[in-house]
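What follows is a group of structures, each given as structure tokens.
Just so it is clear, none of the values below were taken in a lab; they were calculated from the coordinates. Here the structure is a predicted model, which is why all the values come from computation and not from measurement. Cβ atoms are built from the backbone, for glycine too; each structure is taken alone.
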Structure P
Amino acid sequence: MFVYLILVIPAMLFTMWAQWRVKSSFDKWSKVRSAKNLNGMDVARTLMQNEGLSHVQIERIDGFLTDHYDPRDKVMRLSDGSLQPTVAAMAIVAHELGHAAQDREEYFWLRARSSIVGAANIGTNLGSTLFFVGMLLAIFSQRLGVGVAILGVVFFSAAVAFTLVTLPVEFNASSRARDMLMRNGLVTVEESNGVNAVLNAAALTYVAAAAQAVAQLLYFISILMRRR
């Protein structure tokens, strides 16, 4: 229990705080209208034309902050909130096009993340389950139970690796977003501060996800070490 308190609980609290930060930043800057009165679609078209990303398709997606770029289909999917003429919308659209630019240039970390996404999905869904099943089996058969639990840790490690590889991908996309918006003269100095606020808050959520995944993995390992 002590290990859980010092590892997992702080990571969970950090995740909750990061989620609050991104929501509050988006809420604040989604109320600030673009000085050029450009909505998300206008920003997307301008950047796509000027940055060599005209091959990217745009689709609408339901939900709140569900925006993403799909490298398989070369599609940027934008939610309704990102189609408005606001500073927050500019930040999100430019960030997703940052991923498109990574894809075009075959950015190493984006390719690395794409290569492990399948294993990460399996690890997320199966890793924890196998670990706890193994702990239950260990009551009846120590060797079998620990073996199953170790297999669960191996699977879960793939999910942890995914969260870590995601960090340079997201940070780089945000850096590209800032550069593209400034280079194309789409933001004022004040608006650039808002763009930074939104992108920095979003980055925190990825840091928190990685921290929580690593903490969970260390907790599993600490239990296994005590068992053995």
Structure Q
Amino acid sequence: MEFYKTLLKAGTGCHEEKRSRFVSTASPISTEEQALAILREIRTNGWDARHHAYAYALDDGTSIRRFSDDGEPSGTAGVPILEVLNKQGITNAILVVSRWFGGVLLGASGLLRAYGHAASLGVEDAGIMVVRSCLETVLSMEYTLSGKVAHHLSAGGYLTAGTDYAADVRIRLYLEPERRDRFEHEIADLTAARVEIQYADLKSVAFSESGTFLRVMT
């Protein structure tokens, strides 16, 4: 995939409604087997919970969407959990909401609200990152050009990943392939073609939703 959103890390959330406790666990995943392993672990650790409703989404060559109400009335638990993923465009992630029953029936609308809210809290705690397929790119230049180039990259929304200072200045960035031709023309015009541009292979690169470089995905 050229672009997708997933969870930054594992996260949890807790919501109480009419003495029932809803605890969510949000985790990034890369395979369906990993999702099921996380679910088994949560069920083992939370053996005293009445329900472990869940949803997960995967896009690893196939588009997989799974959810379960785990004994709650049909459509009142797994569906609102999956909707949290769908609304934010999150994939390669699993959300599990465990319920400890408090003795008061919530009704269909109450369950929808409680499961959806708990799932949202888990995502909020985990955070969201954007993963793009990018060319690993290094710009090499004289010190006198570095300020001008750095300003241009920032103003143009290019995704920089650091600067090294040695005999010359090297700015590392990750460039979407579709921007390559335009980028080369911009840098050549800006610097009278005095900047060397080197490319490496395409990599999956994670950024915050605001565009801050986070890490190269393994």
**Request:** Assign the value 23.1, calculated as mean count of other Cβ atoms within 10 Å over residues 52-59, to the correct structure from P, Q.
**Result:** Q
**Complete:** distance in nm of label points 7 Å out along Cα→Cβ at positions 188 and 204: greatest across P, Q for structure Q
**Message:** By the measure distance in nm of label points 7 Å out along Cα→Cβ at positions 12 and 36, tell me the structure among P, Q with the highest figure.
**Reply:** P
**Request:** Assign the value 18.6, calculated as mean count of other Cβ atoms within 10 Å over residues 108-115, to the correct structure from P, Q.
**Result:** Q
**Fill in**
Comparing relative contact order in percent (Cα under 8 Å, 6 or more apart) across structures P, Q, the largest value goes to P
**Fill in**
From the coordinates of one of P, Q, helix-only ellipticity at 222 nm (-39500 (n - 2.57) for each DSSP H run of 4 or more, over all residues; to 500) came out at -26500; that one is structure P
**Request:** Output the label of whichever structure in P, Q has the greatest value of distance in nm of label points 7 Å out along Cα→Cβ at positions 132 and 172.
**Result:** P
**Complete:** If Kirkwood radius over Cα pairs in Å, for residues 116-195 alone is calculated for P, Q, the one returning 14.5 is structure Q
